[in-house]
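Nothing in this text is a laboratory measurement; each read-out follows from the coordinates by a stated rule. These numbers come from a predicted model, not from an experiment. Cβ atoms are built from the backbone, for glycine too; each structure is taken alone.
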Structure 1
Amino acid sequence: MAIWIASGNRQNWEVAKKHNIWGVPRRSKGLHSRVKPGDTILMYVRSETHGDIVLPSAIMGDFDVTELFEEIQPLFYAPPQMGDELFPYRFRLKPVKIFEEPVEIKPLIPELGFVTNKTMWSGHFRQAMREIPEEDYWKIVSARR
């Protein structure tokens with residue numbers, strides 16, 4: 001089975017955690033067809049600044065995919081640059097582990113094989129989902145405290 005990193009904002013992480021559903025945008029239809037039930041998804045959130053507080057880029061939880069489906073009912077929050085995107089290609093998820101302490105990704109960059117450009121590493125996390133090697137999965141989940 002494949003292992004994926006799903007990339008999003010903290011608002012959509014809360015939606016995924018509450019509903020056990022993840023969605024990808026219309027432009028990611030081909031990706032949706034590559035994911036299979038039984039695959040693993042690590043949920044990644046980008047860095048955000050709230051006043052004086054900086055929340056780092058981090059892995060928030062580990063999930064198994066149980067079902068793929070399409071739905072246009074609004075559930076997710078589209079960033080302003082995505083307009084009225086509904087993230088219609090969705091995955092039903094089964095939580096494996098919600099990390100009490102998120103796994104900050106930046107300290108792991110030197111060790112992650114799928115991150116080939118260690119200087120401009122954030123580009124490797126900009127697409128909706130990205131398949132990663134099993135070795136990288138273990139490096140991430142074993143970094144939890």
Structure 2
Amino acid sequence: MRDRINASLPAGLVSRVIDLEKRKGITRSAIVEAALESFLSPDGSDMQEAAFTRRLDRLSRQASRIERDLHITTETLALFVRFWLTITPPLDPDANTSAQVKGRERFEGFVEVLGQRLQSGDRFFNEIPEDIKRDESAPKPPGSDGA
């Protein structure tokens with residue numbers, strides 16, 4: 001369905017529409033319709049701004065995930081180091097050489113398992129829920145008193 005609109009235009013603009021009508025072989029209505037469509041549709045800068053906004057939103061979400069993963073990594077390492085230092089007794093000087101050999105074996109095993117997990121696509125972060133509901137009755141970890 002089409003509706004009729006009567007509009008008053010300056011004489012110079014009307015003559016330009018008539019010239020275009022003759023050159024292109026299209027109707028005045030088609031010319032005015034195309035001009036209105038162009039005027040009413042988002043222009044290049046609006047479309048570009050929308051694309052930038054989407055891209056910035058995506059980058060913001062990626063930065064948030066990286067920040068979360070870094071926080072988990074830091075906390076995991078800190079807990080491991082604290083645990084390891086707490087349970088590892090000092091060595092006798094005589095046992096130092098055998099401990100170094102055993103340590104190298106364990107490290108090689110660790111690197112092998114790590115390589116297998118990385119190749120398989122298994123990720124430690126995937127095992128951690130996004131939102132862990134904290135039990136308020138549970139003791140708070142050291143250093144998390146909000147200070």
Structure 3
Amino acid sequence: MTDLKSFADLVPLEYGLCVAVTLRADSSPHATVVNAAVLPHPVTGTDTVAFVSPSATVKLANLRADPTITLTIRSGWQWTTVEGAAQLIGPDEPHPGIDAEQHRLLIREIFAQAGVAQDWETYDQAMRDKRGTLVFVIPNRVYTNHATP
């Protein structure tokens with residue numbers, strides 16, 4: 001099952017904070033915290049879980065080698081986990097369907113959907129400086145401990 005409603009329902013409760021787990025070269029897990037949101041993939045329109053990361057991070061190095069990723073979001077005792085494959089789009093992984101302006105606006109949209117207010121001009125510059133990369137997680141499995149209405 002790959003319905004992302006249970007994940008999306010939890011995003012506004014904790015600013016989209018979730019644990020992202022990638023795989024190191026030795027197959028051991030690497031965990032980190034990201035702000036994520038559910039939004040359509042900008043090219044395919046398929047629902048994804050998306051987050052932004054500076055280009056020079058361990059999680060992106062891991063995803064460049066192996067796109068396998070798991071994200072778990074929680075609020076209180078409710079949680080949802082999404083397993084899937086990550087697609088990276090950014091300065092180091094350009095996509096022919098995404099130009100620099102669309103990339104900038106997608107970064108803003110991810111953070112806005114997660115409920116994280118920003119001084120957008122300052123943030124735009126920070127993302128340019130850190131080579132902000134969009135990470136779209138295409139789900140292949142979603143599971144949760146709560147029912148969605």
Identify which of structures 1, 2, 3 gives the largest calculated value of distance in nm of label points 7 Å out along Cα→Cβ at positions 17 and 33.
1
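Of structures 1, 2, 3, which gives 2.1 when distance in nm of label points 7 Å out along Cα→Cβ at positions 57 and 81 is computed from the coordinates? Intermediate results must be reported in sequence, preceding the final value.
On the way: 1: 1.3; 2: 4.0; 3: 2.1.
Going label by label, the one that fits is 3.
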With FRET efficiency 1/(1 + (r/R0)^6) of positions 9 and 97 (r between Cβ atoms, R0 = 30 Å, to 0.05) derived from the coordinates and found to be 0.55, which of 1, 2, 3 does the value describe?
3
If helix-only ellipticity at 222 nm (-39500 (n - 2.57) for each DSSP H run of 4 or more, over all residues; to 500) comes out at -7500 when worked out from the coordinates, which of 1, 2, 3 was used?
3
